[in-house]
1. Can you spot which of 1, 2 the value 1.2 was calculated from, given it is distance in nm of label points 7 Å out along Cα→Cβ at positions 114 and 138?
2. Which one of 1, 2 has distance in nm of label points 7 Å out along Cα→Cβ at positions 58 and 162, as calculated from the coordinates, equal to 1.1?
3. Supply the structure label, taken from 1, 2, corresponding to helix-only ellipticity at 222 nm (-39500 (n - 2.57) for each DSSP H run of 4 or more, over all residues; to 500) with the calculated value -8000.
4. Given a value of 2.2 for distance in nm of label points 7 Å out along Cα→Cβ at positions 130 and 178, point me to the structure among 1, 2 it was derived from.
5. Quick one: relative contact order in percent (Cα under 8 Å, 6 or more apart) came out at 27 when computed from one of 1, 2, so which one is it?
6. Out of 1, 2, which has the highest value for FRET efficiency 1/(1 + (r/R0)^6) of positions 42 and 202 (r between Cβ atoms, R0 = 30 Å, to 0.05)?
7. If we compute distance in nm of label points 7 Å out along Cα→Cβ at positions 74 and 98 for structures 1, 2, which one ends up with the highest value?
8. Computing volume of the Cα convex hull per residue in Å³ gives 137 for which of 1, 2?
Structure 1
């Protein structure tokens with residue numbers, strides 16, 4: 001288990017998390033490198049873990065970029081990795097991401113969101129429920145112009161696939177849509193599910209047939 005170390009997010013440098021159990025571990029090795037002032041080695045250690053979806057490694061890489069330790073200081077890269085950490089649900093990552101993005105031009109923030117969307121979309125299209133919810137979170141709250149209907153569509157697909165947490169997320173997004181527009185948003189979500197099912201081909205889950213058949217019924 002890794003335990004969050006709370007403290008100042010930017011200068012002085014405070015990285016996230018330690019191990020409670022001893023043993024060889026790439027994350028702990030990177031954390032040890034940082035503790036010894038070997039920030040370049042720490043960045044090299046955190047990077048592949050962060051790419052693979054380790055939220056704590058992504059958070060620490062964001063801190064290194066924000067403080068310019070081991071990598072050239074770059075607030076855009078710092079915000080990207082903080083967003084990646086936030087999407088894993090890591091406590092504190094959202095605060096760091098917002099603090100960093102508040103200091104960036106709006107179009108830079110949107111480019112960060114677009115970069116993350118491009119990374120998540122193939123996984124979401126392939127059926128990764130976590131990617132669907134992460135993509136919806138960007139659409140709903142990271143873009144400068146949120147798209148709650150598109151977020152609701154991905155959350156509806158995830159809910160149909162029984163992804164944990166999808167139902168409350170879907171319902172929350174629906175409340176962001178004006179009441180008069182909610183039936184259209186639900187229709188958009190149904191069509192998005194049908195489109196997703198078509199992409200899956202023979203690997204589509206059985207409930208795809210239910211929704212696809214209903215689409216062809218009179219009045220649908």
Structure 2
């Protein structure tokens with residue numbers, strides 16, 4: 001994708017050395033979209049080295065484009081990924097695009113590792129990416145986890161939403177998974193939710209209504 005910055009591929013694992021063959025297909029498609037289309041981030045300056053980066057689960061694939069760009073200016077970008085087998089390809093893509101996957105179980109099992117996750121949140125100069133409505137929905141109904149961690153760590157939350165020109169929507173999936181198509185345009189916009197104070201956390205219903213939805 002044409003941008004003022006030159007993208008750097010292969011910052012992690014070598015091409016073709018992955019958990020399964022799906023990863024090679026996903027990365028090949030990503031490069032095709034890059035070469036034929038346009039990608040840009042609006043308000044990229046809102047993201048500093050100590051922030052949580054929230055996104056909708058349906059934009060997980062498109063977040064790889066964001067990850068690859070912000071990894072050029074942020075040295076420690078981590079993304080929470082499910083520890084189930086379906087997270088293997090996601091981990092490969094995160095590593096490939098310059099980040100590091102944090103593998104965690106779904107549901108109640110994650111609570112057992114909450115203290116470990118909170119310790120990561122407190123680390124200095126870490127950008128931690130979290131699916132707002134993950135791991136299993138409902139679609140675009142944000143969970144409290146990312147905001148609770150941000151509150152405990154005293155860090156701000158930046159949310160990402162997208163606009164597409166040419167994308168495929170997998171409507172049978174709960175998250176309405178979006179796959180960008182060649183010869184299109186992807187615009188990612190950063191939204192500053194600021195530092196999550198106790199008052200904001202207490203009024204979570206209004207806080208989550210402020211998060212902008214993806215347009216597709």
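1. Of the options listed, only 1 reproduces it.
2. 2
3. Only one of 1, 2 returns -8000 for helix-only ellipticity at 222 nm (-39500 (n - 2.57) for each DSSP H run of 4 or more, over all residues; to 500), namely 2.
4. Computing distance in nm of label points 7 Å out along Cα→Cβ at positions 130 and 178 on every structure in 1, 2 gives 2.2 only for 2.
5. It traces back to 2.
6. 2
7. Biggest value here belongs to 1.
8. 1
Every read-out reported here was derived from the displayed coordinates using simple, explicitly stated rules and does not represent laboratory data. What you see is a predicted model, and the numbers here were worked out from it, not measured in a lab. Cβ atoms are built from the backbone, for glycine too; each structure is taken alone.
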